[in-house]
Structure P
Amino acid sequence: MIQACEVERVLVVTAHPDDVDFGAGGTIAALREQGVEVTYCIITDGDAGGFDPTVARSEIPQIRRSEQVAAAKCCGVSDVRFLGYKDGELTVSHDLRRDISRVIRQVRPQRVIMQSPERNWKRVYASHPDHLAAGEATIQAVYPDSRNPFAHPTLLADEGLEEWSVPEVWVLGTDMPNHFVDITEQFETKVAALRAHTSQTAHLDDLVERLTGWGESQAAKAGLPAGRLAEGFMVASTA
């Protein structure tokens, strides 16, 4: 493990509704219990998701937004922001970097939790193309965009958003974790948050078993005692 910095505000940036709950739901719940302010920035509405063919595709974006808001509430988070990009078509564009930079300058977090821009060959499902694009756009927004007053000049000129430097990032979905959070006490909250994503998890009869298995494997990597559950991250200084 490594020592992470003390924080008052955390920003989570992910590609889809439910990504944060799968990757960091327990950690978020623990942060909120400690009084840390947490904001979610969800880049797409997850409009390519869902498993029920009887639901009109036009309804999916609002369904998934509502599910993410409900899931966030389970973890104690009320500030959920959606950027409205198209699910399955995410690219590292100048517009996306600007939009993430905007949220960083608004929230002014000491930590950004983000997806990995690098493919995880040990667990390929963590490396959806949208996840990779979200991770790359986020790290570019963290450095150099959000801290450079001359990047995306309309953010300052038109919106009054001054530059902000994020001291560290926590990367989820990586095969190179160097920091682990014991979420044993928050596990039921993580499950409840994922159950709130009904369109994505209602068909998963083995959801709890899957989450338990992932949590146990991370706890073992962390050297925690048997029976504990954990979430793993690669923590990197961006100061």
Structure Q
Amino acid sequence: MRKNIVAGNWKMNKSLQEGLAFAKSLEAALAGKTLKCDVIVGTPFIHLAGVASSVKLGVAAQNCSDKASGAYTGEVSAAMVASTGAKYVILGHSERRTYYGETDAILKEKVLLALANGLSPIFCIGETKDEREKNVHFDVVKKQTVDALFGLSAEDFSKVIIAYEPVWAIGTGLTATSAQAQEMHAYIRKTIAGKYGEVVADNTSILYGGSANGGNAKELFACPDIDGGLIGGASLDVEKFIPVIEGF
């Protein structure tokens, strides 16, 4: 049975000291609550080891290299991420695709290295506003999924978490309606079923990301094919993040 997951993506925010303090505060705020989802924090690289060793929350890197090791100044390998105790890595976020030119071919290599090092990829897919207006959003999302992930065995694919993030709703204050989000999540699950079968598809967690917050989380998470969220801005403040987690 697939898991409900709420993952925070801090992006390039919080000093080391602020990040450690935040993670401990979040864990303390969740203590005693009956959680109906797994909670993950996606931190900058410098926080990973400290956060992973000081709290029991799930911890994700926000990226990893498409190379295993070597003379790649400034890069951080999947093996390095795994060595910190982090169990997840966010890959394919639209900001990485847009600002740093990450292609499906590059992301395919990152996914393979993440899996080889025991990490669960949180793999982001989603269309731009222009692509939705041109009514090619389903094609875009299918291509991103097929090109980067469909070379995996069913066993390896089952370790991947999908995050659907309509690019037009990331950090803009715009949010897909619950109907729009459910429609796309159902389409993604159907696409997975076409390749790997109903059992794998039914057990794949598909998260929604795109200005999700405490005000809309409950409605979004109530949709049958939405299994949680990849949360940006609302994950940077404990008082804003808790209501999202409680959306379940």
Structure R
Amino acid sequence: MTQEENILYAKRNIIDYIWKSAKLEGLSVTFPDTEAIYNGYTDNFMKVDEVVAINNLKHAWQFLFETIDYPFDFPYLCKLHQLVGANLVLHAGYIRRFDVSMGGTTWKPELPNEFVVRQRLGELSKIENITERAITIMLYCMRSQIFMDGNKRVSMLAANQIMISNGKGIISVPIEMQNEFRERLIRFYETNNYEPMIRFVYDSCLDGILTQREKKLTPELPAEDFFIKVSKENKKKKIR
């Protein structure tokens, strides 16, 4: 995709991405709830923290679209977290200064060191393959637990800024794959083995399109107006 096409596709599906991201973090919101909150409607049965969390994701995505050409770095990551964690997370936008425990494992992340995080993000940003770069940075940020909370949300947003700016699609964990994603993520935390997790994300958690230009090269695919969703078979091909 071109960057413009990727942005358009992301915006058309933004409520779905926000809902799936919220569910991955354990929020109990439904898709209709998410849609209502996104459009400015709430009722007395919605939890205040969940309303804030959905609105924060909305604002973070808006910032991402507005800054799609910004180079990804540590300050950009902190700004995303400031938006994601506003009125929810202690010291939103600032590196974690306290120990945290991880659910489902006895493994604990070390306290992050800002110099080390900056250096590591710089190294990972040099990975030539863009999709691999985005997924690796996402996994590194998740495992490092750079912030007090909301690390999965902000890590995925950071990865999607890289993906969308280069027309590579969107990373989003399908609802039916979220339990497996969490289980695999725990194993990744414990082993620090990137390869199986990268492959899983690539095979199961990418959303994208083929344009009419590509359609001409794949006449066996059924036509749909302007966009054609990428099939599972296409997702399993070698990362380009």
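Readers should treat all values here as calculations from the given coordinates under stated rules, not as data from a laboratory. This structure is a prediction, so every number in the text was calculated from the model and none was measured. Cβ atoms are built from the backbone, for glycine too; each structure is taken alone.
Ranked by mean count of other Cβ atoms within 10 Å over residues 112-119, structures P, Q, R are led by P, which has the greatest value. Which of P, Q, R yields 2.3 for distance in nm of label points 7 Å out along Cα→Cβ at positions 152 and 192, as computed? Value 2.3 for distance in nm of label points 7 Å out along Cα→Cβ at positions 152 and 192 corresponds to R out of P, Q, R. Thinking of P, Q, R, which structure, once Cα extents along the principal axes in Å is computed, gives back 55, 45, 33? Of the options listed, only R reproduces it. Given a value of 27.2 for mean count of other Cβ atoms within 10 Å over residues 16-23, point me to the structure among P, Q, R it was derived from. So the calculation was done on P.
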